[in-house]
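Heads up, there are several structures right after this.
No lab work stands behind these numbers, since they all come straight from the coordinates. On a predicted model such as this, the values are computed, not experimentally measured, just so you know. Cβ atoms are built from the backbone, for glycine too; each structure is taken alone.
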Structure P
Amino acid sequence: MDIVVAPGLAAIVRLGALVIEQTANASADARLDPPLAAAEAAVRAHPPEESQAVRAMYRRIGLDPTKTRPSSEALLRRVRKGDRLPRINTLVDICNWCSLEFQLPYGLYDVSALQPPVVLRIGHEGESYPGIRKDVVNVADRLTLADQAGPFGNPTSDSARTMVTEATAAVLAVVFAPAQTTQGRLAWVLDVTAQRLIQFAGGRQTLRAVI
């Protein structure tokens, strides 16, 4: 799968990408209860601050991160106030776990719903998509992932078109990291994410890239 970053954005965003195929997804996975509870407890015991680097990434494209929050920050605020991580399905829950711990926004997409190539770009005027459990997500002037069918994801909220369900057998996981994130750091984040996905959902890694 070809994934590219549009010219001009490389100074703002560094992408990490994984494709894991032949996965087995489930709506409820009790094996995840202990590690997710431990991650939540760690955040409450030593509450981290919001990532200023991720906030700066948003500001550099003209977004106020206190009004349009990165998904990682939304998870942090949720857990910090005492709520549990949302439980959706095995694959989504793992990426939320990673996003909370690493404080980087993640996107997770069903490969079968994508029409490559995939490009990270700034959304065009009037572009939007039906969101997951939301009416419409507007992406004009925002970071957005798009394929030949149009935009489908961003660091705040993803599309219903490419959402991961129990029927999903292959996923594209994307990490939206600030450009100053080192390649070594992002490579480690991808290693941990891939290990967790394969441990709990099976499958095999067919793409791993720092872009």
Structure Q
Amino acid sequence: MERYEIVTSELQKIFVDAKCELDYKDPYTLLVAVILSAQCTDKRVNLVTPTLFASYPNVYAMANAEQADIERIIHSCGFYRNKAKSIIECSKDIIAKHNGEVPNTLEELVELRGVGRKTANVVLSTIFNVPAIAVDTHVFRVSNRLGLANAKTPEECEKQLMENLPKELWSKMHQLLVLFGRYNCKSKNPSCESCSLKGICKEYKCKKN
């Protein structure tokens, strides 16, 4: 537990106001933004969503959109065909199963087409204030490097983090790990020498030996 306490304390000092960097105004716009953010930067998504939501301002408009039109708008986000299809099918599910409202439970969210566990957890923790840890590439990488997890899959990582962190810290820690991975502990060329956590970093120790 000491390792978790060290990491939590240090990350809170580095990122005093940690929060989701995607732009959104309600559960639906956040859900769409998270779908778009897969293997894409939040900065790029934030450049695309104003045009997308100006053209399709709500779940009903999006559900009736032509996939080719969505693809054209979101093209720069990558994997645009799959993402456009997911957004449209997800919107149809929200209307058919939940009267046009984004559900607020993990079980219901992951039943929506195009929504996986990570996306669901981001929505739950960010806008519904439900304790959750969404494990994206940043969280997975940082957790393993800092010894918070010893996991081979995102699901294993999520389980280990939940077991070792107080429930009230789950959502906050998700944001802290995302930001640390995005700006400090990058996949390539991480800022190891200036990192205040290099003393407990497994990868740093391997590099030094």
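Here are the numbers:
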read-out: Which entry (P, Q) yields the derived value 15 for percent of Cα pairs over 30 Å apart; value: P
read-out: Answer label among P, Q for the case where relative contact order in percent (Cα under 8 Å, 6 or more apart), calculated from the coordinates, equals 20; value: Q
read-out: Of the structures P, Q, the one that -9500 was derived from, the read-out being helix-only ellipticity at 222 nm (-39500 (n - 2.57) for each DSSP H run of 4 or more, over all residues; to 500); value: P
read-out: With distance in nm of label points 7 Å out along Cα→Cβ at positions 151 and 175 derived as 2.0, matching label from P, Q; value: Q
read-out: Distance in nm of label points 7 Å out along Cα→Cβ at positions 135 and 191 - highest-scoring structure of P, Q; value: P
